[in-house]
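Please treat every number below as a calculation from the coordinates, not as lab data. Just so we're clear, the structure is a prediction, and the values are computed from it rather than from any experiment. Cβ atoms are built from the backbone, for glycine too; each structure is taken alone.
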Structure P
Amino acid sequence: MAEQDFDTAIAAVQREWVGRRRVQEDEIGLTTVRRVAGMLDLDPDSFQLGTPLPPHWFTIFFGPIFRQSDIGPDGHARPGVVLPPIPLPRRMGAGRRVRIMGRLRAGEPARQTTEVVAITPKKARTGQIAILTLRQTVEARGQTIAVDEFDAIYREAVPPGQKGPAATPTPAPTDAAWSDEIVLTNPLIFRYSAITWNAHRIHYDADYTRNVEGYPNVVHNGGLTMHLILDAALKRAPGELTGYTARLVHPLFAGETLVMAGHAAREGKMSVWGANKAGALCAQLELEFAK
């Protein structure tokens, strides 16, 4: 698409969609909670009705519900069904800015209001991109549990049979005070996609991933990358998690090892990150805790 046509199309989507809101309810069912626990290698039976969930677990719930006939060729809902019809076909999570005021509880209903905050076109090294920013407000028991500003990047299509442009990796920090590792297996990626109701084919269909989107293998879900890093960091937490920022900078693929590492907490804050075994930085997070 020519640059002028792209700008015109984005402006039309901005006028129609910025400020639009969608509400998704979730029962935070005990069975689902226990499935999440099992996926994360926790004891499912340790969760009972009313059990407060870890503070960052709200990101696993509230997956948008839509008809099978509304699914597009990439496994996402077709443009305009749930998210704005941005005229670029490839979508990936990029990061989030989160404030946490409370916790969800197993078996207690909650709801999430998602507002389209901004649609920002840019020119990148790889071509035209657009950044979609959503503000997701989670409420339960008459109070706000969390406010999550989430960014997704839309990119141009990769020519058939070609690989997508590879960014030069940034080395991860080498002065970690702690680190954990986990192998990103296909079953783990599948279970996360199933629990979050995410049918994006790059997370399970290797042929599609290579031939259409230009990646070398099934892509690990960025939401799970952030979640696993938070799980590792909270083992060393000095207090209750009250917020974090996260940035995804390099993809991870099925079969790779995620190295989760960080600095020691200081003055209620902690810098943490994820890397692959080659030392490439994949995600950066800055955490804040109650003092």
Structure Q
Amino acid sequence: MRKHFTFLSKFFAATLFLAAFTACTSDNEPCDEGCGEKVIFTETFDGAEAILSGPTAAGENLNEDFTDKEGFVRFKENKNHKDIWYGINADAEGLVNAWNGGVWLSNYHTFDVEGNTDWYSFTNQSSVYNAKAASGKNFAVIYGMKNKFGGDYAKIYMKEGLGYHFLSMKVCNSAYTAGVALYGNDFSDGSMKEKGGYLYLLVKGYKDGKVLTDTNGKEIIDRFTLMDFRNKKEIFVKDWTDFFLTNVHKHEVDYIEFSMEGSDSQTTLGLNTPAYACIDDLQYGYKK
């Protein structure tokens, strides 16, 4: 479900300015004076077109071996939305499974339970950490990473010919990612908090199959800090936090791509920290 708003440029610029200090991001800066008046839509991931992961927080219906049961149907992609579409990536053989990366919807949530490790495992991959949806009932889970065994990044596409710009979203840690970062598991290098690690969510924009670049050929990236324990910092996102695409928003794109960068990684397998995050209230719009 999308909501429709109109904002004056001065209000929008001021909001972005404040976000640079409150959204736990780097690379953020105020909207430039050329933003102009914008018509803005907010996608809450609710509505009749929403297909939820389930029947448990493991998201069984996101994988090929699922058969419809308990009111849940197999989910591969959602193209029923008026403006955007998203889904799960296919592998080289055309098989669509969540471990290939992608975007899906959920309303599962988990709070930190001391002494219980089940909440930060693959069986809880569709849960947001320490919160419910930012608005409405649902939110989107994004997952994606690449290594020598394959995989791909999560993407959200704009339908062809609309000319809209992706502007912002709210972000929260997933339960699986948060738990592993705080307490470690068999695949990680222990507690990221104890070892002084960090984890970023990155967003890039693509147009005509090419990543957006600046005049020097450098990729245009917006970065959100999911956690950072370096140099005695205590940044850890445990509630919905604004993420303004202060760089990508300036460009019309075909889609945005989500990836992660963190301290606990290796050359062969890539990121050891589960590469999940949760987003809600995705905003996009156009100049009037």
* Structure fact -> Comparing P, Q on mean count of other Cβ atoms within 10 Å over residues 91-98, the highest sits with P
* Asked: A value of 34 was computed for percent of Cα pairs over 28 Å apart; which of P, Q is the source structure?
  -> Q
* Consider the structures P, Q: one of them gives 24 for relative contact order in percent (Cα under 8 Å, 6 or more apart) as calculated from the coordinates. Say which. => Q
* Structure fact -> Note: helix-only ellipticity at 222 nm (-39500 (n - 2.57) for each DSSP H run of 4 or more, over all residues; to 500) at -2500, derived from one of structures P, Q, originates from structure Q
* With percent of Cα pairs over 11 Å apart, for residues 179-218 alone derived from the coordinates and found to be 63, which of P, Q does the value describe? -> P
